[in-house]
Structure P
Amino acid sequence: MIRNTGAWCILILQEIGRMTLFGFQAYSRGLTYGFSLTKLIEQIYMIGVKTLPVILLISFFTGMVLGLQGYFTLAKFGSEGLLGSAIALSLIREMAPVLTAIMIVGQAGSSMASEIGIMRNSEQLDALNTMNIDPLVFLIAPKLIAAILVYPLLTGIFNVVGIWGGYLTGVELLGVDQGAFWFRVESATTANDIIGGFTKSLVFAFVTSLICCFQGYFIHRHKGFGATGVSRAATSSVVFSSVSILLADYIITSFML
């Protein structure tokens, strides 16, 4: 059992090392040799614009639920006026970056892994190498850079829409004073809270996009060929990315508090 556990840990460390080198090569080659601006805009559209409706919907109802739960929790202590600060800090510090990253992974991350995996299975990546076109520069770098640009923007949108959803529940439906709500939002939120939330979104962007691209690029090593391999790559990319988001969130939070 000890030997199997050690072998499993070594395998995990090897995969993390390969994935780190893969990401470093993609970023360094993309920034050194240049990448297609058209590809970058296309990936920003795929990752950001197509995920925006989901982000708007999830953020609005998340804010409404926070307003509902927070109101009745604070009402037990006679502190309904603190509802604005509770909603703002919950969203900005934790829920906005985490839920945004998970939604993007579910919407765009699986498609990235599937797209690259299909290209690997159909030997399109080998064809690019034959034509002296680096797949890391042509395909991977635009996806990684687009994720770095898109995640913080969608996180900011999540914050704004979520707070308005909490306002609708707390003020318009439950009768919390409007001035007290916005005063608590403004007074409780500091620059460190905002910077911390955006820092998390950048880390999540790097980790999740790297995992999804890595799973698709090396589909032939672990997942097999054909439709089954592509489906396994898409599933594992979503699962591993979601776990990595929660793990990275805990690590970052432990250093920031």
Structure Q
Amino acid sequence: MDDPHQCAQSHFSALAEQYIHSQVHRSGYSLERLIALLQPLSGALALDVATGGGHVALKLAQNGAKPLASDLTLAMLKAARANLQAHGVAISYAQLEASHLPFRAESLQVITARHAPHHFPDVPRFLSECARVLSADGRLGIVDQIAPEAPAAARYINALERLRDPSHRWQFSLSEWQAMLEAAALEVLHAEIATTRLDLYWWTSLQRNDAETVLRLRVLLHQAPQTVRAFLKPTFHEDGSGNISFDHHCAILIARKAQ
């Protein structure tokens, strides 16, 4: 499927419930850290882009913000709404695409996107839209998986990700993120890398990969060049399961309009 929007919608329509219950998405350090860095949130008009299971939107509401949970995929948005209604929070919902934010200039105090921008076809345009609709004192909070700085290693890891998830577009290095934010007239206030240890079988079960895809990913991890191994630090389990654990790196970035 050539159209990235159609690919994402088709892919995530079938996986909505997976992302509601995924431990990595519904909790964890990067979620708590993102909300802590965005404080104070009381009364802030907030937009959570590509909300997935609605986990960031829920935290925003619980911390006093007035969030709008948005997603390109209607099935995902409906699943998020059911999840958030069960928590008894008042949240609005909208189906929209990250590169076209239908809001007036300087109308939002907070914009968030967590575990999502690597699916966006045009991240620089998304960031330009964020800069346009953020208020002068507003904050943009991004959490997304990152690639190594070495281009060849980044290409290898992105190929792994795309094999596992056909809707994956590209994960950038930390320095590329910082450069894109600067090019969008956004000033980085905070940048850190959070590392989580994942295992291959959980990682592939989230996408419901078939046995052939899991085998291909195992082979690629076994045959990974040294620059990739140094980044992922894979451990090949000796218990006969064939499982592999590895590091998963996410950038946590807070930015505002350049002053």
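Readers should treat all values here as calculations from the given coordinates under stated rules, not as data from a laboratory. Fair warning: this is a prediction, and the values are worked out from it, not measured in the lab. Cβ atoms are built from the backbone, for glycine too; each structure is taken alone.
33 is what came out when relative contact order in percent (Cα under 8 Å, 6 or more apart) was calculated for one structure; which of P, Q is it? Walk me through the intermediate numbers first.
Working: P: 33; Q: 19.
Comparing all candidates, it corresponds to P.
Determine which structure produced the value 2.7 for distance in nm of label points 7 Å out along Cα→Cβ at positions 217 and 249, calculated from the coordinates; the candidates are P, Q. Label of the originating structure: P.
Could you tell me which structure in P, Q was used to calculate helix-only ellipticity at 222 nm (-39500 (n - 2.57) for each DSSP H run of 4 or more, over all residues; to 500) as -12000?
Working: P: -26000; Q: -12000.
This figure was derived from Q.
With semi-axes √(5λ) of the Cα gyration tensor in Å derived from the coordinates and found to be 30, 21, 17, which of P, Q does the value describe?
Working: P: 40, 20, 16; Q: 30, 21, 17.
Among P, Q, the structure yielding 30, 21, 17 for semi-axes √(5λ) of the Cα gyration tensor in Å is Q.
Looking at structures P, Q, which one was semi-axes √(5λ) of the Cα gyration tensor in Å, for residues 105-240 alone calculated from, given that it came out as 33, 15, 13?
Working: P: 42, 16, 10; Q: 33, 15, 13.
That value comes from structure Q.
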